[in-house]
Structure P
Amino acid sequence: MHLHRFFMLLFATSELLLFVAKRSKAATTKNRDDRLSLLLFWVTIPVCFVMGGVIAKSDIGFPLDETIFNNTGMVIFIVGFIIRWLSIFQLGKMFTVDVSITNDHILKTDGLYKVARHPSYLGLVLIITGIAFFMDDLFSIAVVVIPVFLVTNYRISVEEKVLIAEFGSQYEGYKRRVRKIVPFIY
C-alpha cells in the first residue's frame, strides 16, 4: 500500500469511528446547534481531496519534489493526528462530533486547551494538510487546505456561539487569553 493511502485510510477510519461513537445523545444534551457544520466537513473534505488529486494528476498544477513533500506530509500528518486525538482524550466525554453541550459540561481550559481553544481542529487541519502534501503539487495543496480551513473556521464560529451561550463571560475571558487554533498566533 502506498504511504499516502495508509494515512488517508487511518484518517478516514478514525473520523468514521468518532462519527459513530461520539455523537451527542438527546438524554444527556442540554444544548445542540450544529448549523450543518458537520455535514460541511463530510462534504468538503472528500470533494477537496478528489479535486486535489485530479489536479495533481493533470498538467495544470505546480509539481513539487516528491520525496521532500512526502516526508513533510508524513510529519505534518503525525503531529496533527497526535494533537487531534490528545485533545479529544483530554476533553473526554464532553467531546462530540456535533456541536452540543452536555448536562454536566464544564469549560475545558487546561492541557492543550490552555494554548489553543480548539486544538482538535488544529489537529484536523494539520492532518488534512499532511495528506495534501502527498499530492506533490502546490495547487492541489491549496485546493485541499484552503476550503477545509474555511469550513473549520465556520465550525469554530458555530461552536463558539454555543459556548458563549452556555458559559458567558467565563468563555469570553477564555477567548481573550487563548488563541483560536494556532497557539500565540491565530
Structure Q
Amino acid sequence: MANRAPGSLGLVQDFVNTRAFDPDQEQIPTAEALGVWLGERGLLHGEPVGEADRLAAVELREALRRLLLANNGTAPDPADLALLNRVAEDGGLRPRFLAGGHVAVEAGAPGVPGALGRLLVAVSDAMSAGTWSRLKACADHGCLWAFYDRSRNRSGHWCSMEVCGNRAKARQFRSRRRSSAGA
C-alpha cells in the first residue's frame, strides 16, 4: 500500500482503520475481536478483554481519528488530547533512559490498558520523529480512512485521489455549475 505509514506508525494507522465508513465495517465489534486484533499485533499476550476494554479502545480510536483530521486541517479538540493523556497514564507510560543519550517511552501496565499504551508509544515516537503530521484522516467525511501523506509539501487531503479526491472535485464542479446556472 503506497500510503502505508512507516514503522510503528503503521500500527496506529491500522488501529484507526479498524473502522471503515465506506462501506460501514467494524473490525472490533466485540471484546473477543479486540483481543484477537491486539494479540495478532503483539500488543496483548492472552490477558482477558472485557466490553469496557473494547469501549475504551473504540473511544481512543475515534479520538486518534479526530487528531488525524486535525493533521488534515481541522481544529484539534482539547478533549481528544486529554483522552490520550488519560490512556497514557492508564497504560503506565514512562520514559526509559538508554545509553548514547537516547530515551524510549514504554507502557508498563498489563492487559488492554498496556496494549493501548503501546499504541500511544507509537504516536509519541512519531511525534518525536516528525512523522505524526503526515498521518491523516481522509478529508472526505464519508470515508475518514487513515492514510500516510507522502507528498513533498504534506498537502495530501484524500486517502485516494482516484476515489475520494475525484468525488470531492466532482462535488465542487457540480456546486459551481449550479451556482452559475442560478445566477
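The numbers here are math on the coordinates, done by the rules we state, and not lab data. Not measured: the values here are computed from a predicted model. Cβ atoms are built from the backbone, for glycine too; each structure is taken alone.
Once distance in nm of label points 7 Å out along Cα→Cβ at positions 43 and 67 is calculated for every structure in P, Q, which label goes with the largest value?
On the way: P: 4.3; Q: 1.2.
Once distance in nm of label points 7 Å out along Cα→Cβ at positions 43 and 67 is worked out for each structure, P has the highest.
With helix-only ellipticity at 222 nm (-39500 (n - 2.57) for each DSSP H run of 4 or more, over all residues; to 500) derived from the coordinates and found to be -15500, which of P, Q does the value describe? The read-out was computed on structure Q.
Comparing P, Q, where is relative contact order in percent (Cα under 8 Å, 6 or more apart) highest? If you can, show how the numbers build up before the last one.
Working: P: 33; Q: 23.
Largest one: structure P.
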